[in-house]
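Alright, structures below, take your time with them.
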Structure 1
Amino acid sequence: MPLTGPKEMFAKAYAGGYAIGAFNVNNMEIIQGIMSAAGQEHSPVILQVSGGARKYAGQGYIMKLVEAALAESPEIPCVVHLDHGADFALCKQCIDGGFTSVMIDGSHLPFEENIALTKQVVDYAHDKGVWVEAELGKLAGIEEHVASEHHVFTEPDEAVEFVQRSGCDSLAVAIGTSHGAYKFTGDARLDFDRLEAIGKALPNYPLVLHGASSVPQEFVAMCNKYGGNVGNAKGVPEDMLRKAAKMAVCKINVDTDIRLALTACIRQELVEHPEAFDPRAYLKPAREAVKNMVAHKIRTVMGSSNTI
């Protein structure tokens, strides 16, 4: 099966009360782990490529890895999505390079400028049959080129105007999640009343949650046990994310949790086997850790198992 777009995926997810997991990829092992989990769970999947990942691995390499993964697992509906596209030029390069979905992130811009930039990408992407995600509101934390010390929550009325005027196909909303591993100092809280209001204002419209890693404490402890210094990282409880997926949220982004699982496993292998220097010795269990983490997210957070 060739790459697909999110349209049918999200329509089924919205109707079924589940979300599609959007997992960030940086290398072969992460792609293999994600696709293996999707196959095991019989779930569609979104492979997300950030601007940083694109610079690190190269767009051509990533697309060839995806091509190999689809040849091995043609039964898995798969989207390749640009995460946090910084400008029109980057979005255009990804659209021209075979991505089936792009995010243009103008959330740091004034409202009118965000609309104008998003519409520019939409006009180009739609001519090529490519889906466009945008963002309204600001998440605290740091993600690629976007950094914010404070939350700016998405207003339902502004969301309606933004979608109507920009023509974007899905919208990332700010309801209390944040980028990075250090999301909360006290108790976690998401504004579900706000999410419900946005969902009612935009019926049957797919919403997106960024900054939605849960930062499993066993992997924080594992990193620190084997020489890391992750600190008091704290994420979004999975039951909150599952609740959001039963509402209007059709796509949930996961990046930090994959990094934690991968790094914790590599740290353990290197400490317990200091004589080892073959990368395969520590990347093989790390790949398995990615698979297990993604399979867990598909089952517990997304609710998308057995939906192919």
Structure 2
Amino acid sequence: MTSPSPPSEDILSQFQLFLRAEKTLSDNSVQSYGRDLSKFLLFLKNEKLSWAKAREADLVRFIHGQSQGGLSARSLARLISALKAFYKFLIVDGRAKKNPTIHLSSPKAWFSLPKFLTVKEVLTLLRQPDPEDVHGVRDRAMLEVMYAAGLRVSELVGLRVDDIHLRDDFVLCRGKGGKERIVPVGGAAVEAVRKYLEEARPRLLKQPTDALFLTRRSGPFTRQGFWKMLRRHARAAHMTAKISPHVLRHSFATHLLEGGADLRSVQLMLGHSQITTTQIYTHVSRDRLRKVYDKFHPRA
């Protein structure tokens, strides 16, 4: 016998506790799943349906509506993952007998190829921060590390001073689910961080903290703060395309593969649990090769 249905706010809160405790998801992932589930619960309310009795057809209708509303393939894939996790939680908790998500399949997110910068564009972006300004020194170090290690923005702003190992040229990164990985960084990033630690961070430090990158108020950077800083420098570089932190991460992976790196190594550096996630970048490289071939081969 299933338990009575609690209010939507309660079930959402309990689901998020489940994600943290049982699936050990990061706070960012828990929040994203929470937003997705809130949309679903609102849909059910508008349709006068309960989550305990929703059928597969109801879920398909909801997902189709989100797709028609312009949700990307990648976001739809996350939405379906959230629904699957939600109904797994309901089954485990004894709140539902049937799982309407069993036959739901995720859209092929790799068809939506990631945006990335050319090497020249990256170098132009990296030259924008003012090397004579304390904030410029910090910004340059952050951008160098982001591109050198292919970090997610949450991983970058979460770095601590002890996570950067300048002598051995690597950074210790905490990814999704609290998983740690070691990623090598190049000489340019090492020098940029060394300059930041010696010249800029002591001037920004107003209270004890182990956060590596500090704001004007001496606190750790937020994801939104880095986004604003990145967009400011992208505008200064006269970049017309929409630039996001993930574009730098995509650029890191794409440039490695184009330079001859093997897929497994790139997977480890990106912190992907499945190599199929990393394979998206092989499609990017193939797409570029096709354009080069069509442009330059006399018999194309």
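For distance in nm of label points 7 Å out along Cα→Cβ at positions 72 and 160, the highest value in the series 1, 2 is held by structure 1.
Out of 1, 2, which structure matches 1.00 when FRET efficiency 1/(1 + (r/R0)^6) of positions 104 and 136 (r between Cβ atoms, R0 = 25 Å, to 0.05) is calculated? Attributed to the structure labelled 1. Here relative contact order in percent (Cα under 8 Å, 6 or more apart) was calculated and came to 17; which of the structures 1, 2 was it taken from? Answer for the origin of the read-out: 2.
Between structures 1, 2, the calculation of distance in nm of label points 7 Å out along Cα→Cβ at positions 216 and 240 yields its largest number for 2.
Structures 1, 2 were shown, and Rg and Dmax of the Cα atoms in Å at 18.4, 60 was computed from 1.
I have 14.9 for mean count of other Cβ atoms within 10 Å over residues 16-23, calculated from one of the structures 1, 2. Which structure is it? The read-out was computed on structure 2. Kindly point out which one of 1, 2 the value -17000 was derived from, the read-out being helix-only ellipticity at 222 nm (-39500 (n - 2.57) for each DSSP H run of 4 or more, over all residues; to 500). Among 1, 2, the structure yielding -17000 for helix-only ellipticity at 222 nm (-39500 (n - 2.57) for each DSSP H run of 4 or more, over all residues; to 500) is 2.
Taking 2.0 as the value of distance in nm of label points 7 Å out along Cα→Cβ at positions 48 and 176 derived from one of the structures shown (1, 2), identify that structure. Working through the options, I get structure 1.
Values in this text are rule-based calculations from the coordinates and carry no lab data. The model shown is predicted, which means the values in this text are computed figures rather than measured ones. Cβ atoms are built from the backbone, for glycine too; each structure is taken alone.
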